[in-house]
Structure P
Amino acid sequence: MEAKRANESRAVTSVHVLPSDTNNHGTFFGGKLMMYVDNIAAISAMRHARQLVVTASIDSVDFLYPIKVGSSVCLEAIVTWTHHTSMEVFVKIITEDLMSSERTLCTTCFLTFVALGDDGKPVSVPKVIPESEEEKLLYNSAEKRYLHRKSRRSETKTFASNVSLERPWDR
């Protein structure tokens, strides 16, 4: 399978933040933003793999700057690294004050997607060729994040095996 340039997976979208998108502080609902993050990351992963994909994980998301009503939000996603069937996708979210044109990075996060074949089982994905300085930085630090995710997933499975499935009112 031939490797692909990271830039070939780039996906970008913008959203105008309306009052119905905000909480009682007049800032963008975090959950609604996460819906857009997962969507743009999936598009990026599908561009890289040219297969259906499924979200396997979303790393921690730190909201660095509030996104205010009336502003726009630009979401940019790119596949930064691949393993056998999985892809790490980096998403950066930039808010723009549409009156002043001031742009501010408000959130970044990493998501992991797995490519699926027609039978619904994982399939191999192409390797990534980083070219820009940002792509190289993300690529060179990706394996460390991969190993951290792998460890975290193992801990989550152990924890989940001890979680009660009883309904609270039946205890």
Structure Q
Amino acid sequence: MNPLRVVLTGGPGSGKSTLVGRLRDRGYTGTEEAGRAIIQDQSAIDGPALPWRDKDLFAELMLSWELRSYRAAEQGTVFFDRAVPDVVGYLRLEGRPVPAHVHAAALRYRYHPQVFVAPPWPEIYRNDAERRQSPEVAERTHAAVSAAYVDYGYELVPLPMTPVEERLEFILEELGRAIS
């Protein structure tokens, strides 16, 4: 049976990672967000691939991370905390060109046609060591990644701005029979 690769996307601080964590608590497989993990790793080693040092290198590491996550999702339902088209959205947001290989990856590595989008939610938005963006940049990120998914033919399903358990139930109900 082919895996069901389900993406949760949106701007930073909109509750995606918390939701993927709760899905993991329920026994589903969920990926770790590439951007946050890369920032943690690169900060720990004083590396160059930080978004405030080298946006293009940061994007390349995110792409590599997402491709590996995709390939690791071999069976069952896997919930992705962002995915390959998010890299396109990030590059566009930063005014960077989208290299042909990034575009090719977004076309080749396909996910469930419905992508769940967490809208900007100022009441839960918090900055931390990895999330340095302002709420305004978070909103622009939401718009950029949403546009990227639409451009690659995905249907956006906005998540309700409700407690995490209600969001979780919303996703599971939307997916219905597709979940294994």
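Assuming 16.0, 50 is Rg and Dmax of the Cα atoms in Å, for residues 70-133 alone as calculated from a single structure, say which of P, Q it is. Walk me through the numbers before you get to the answer.
On the way: P: 16.0, 50; Q: 14.4, 38.
It was calculated from structure P.
Can you spot which of P, Q the value -0.54, -0.72, -1.18 was calculated from, given it is log10 I(q)/I(0) by the Debye sum over Cα atoms at q = 0.11, 0.13, 0.19 Å⁻¹? Walk me through the numbers on the way to the answer.
Numbers: P: -0.54, -0.72, -1.18; Q: -0.43, -0.61, -1.39.
Label of the source structure: P.
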Here distance in nm of label points 7 Å out along Cα→Cβ at positions 62 and 150 was calculated and came to 1.9; which of the structures P, Q was it taken from? Q
Across P, Q, FRET efficiency 1/(1 + (r/R0)^6) of positions 118 and 142 (r between Cβ atoms, R0 = 25 Å, to 0.05) reaches its greatest value in structure Q
Taking 35 as the value of relative contact order in percent (Cα under 8 Å, 6 or more apart) derived from one of the structures shown (P, Q), identify that structure. Q
Computing mean count of other Cβ atoms within 10 Å over residues 54-61 for each of P, Q, the value 14.1 comes from structure P
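If helix-only ellipticity at 222 nm (-39500 (n - 2.57) for each DSSP H run of 4 or more, over all residues; to 500) comes out at -10000 when worked out from the coordinates, which of P, Q was used? Provide the component values of the computation, followed by the final result.
Working: P: -10000; Q: -15000.
Working through the options, I get structure P.
Since every read-out is calculated from the coordinates, none of them should be taken as a lab result. These figures come from a predicted structure and were not determined experimentally. Cβ atoms are built from the backbone, for glycine too; each structure is taken alone.
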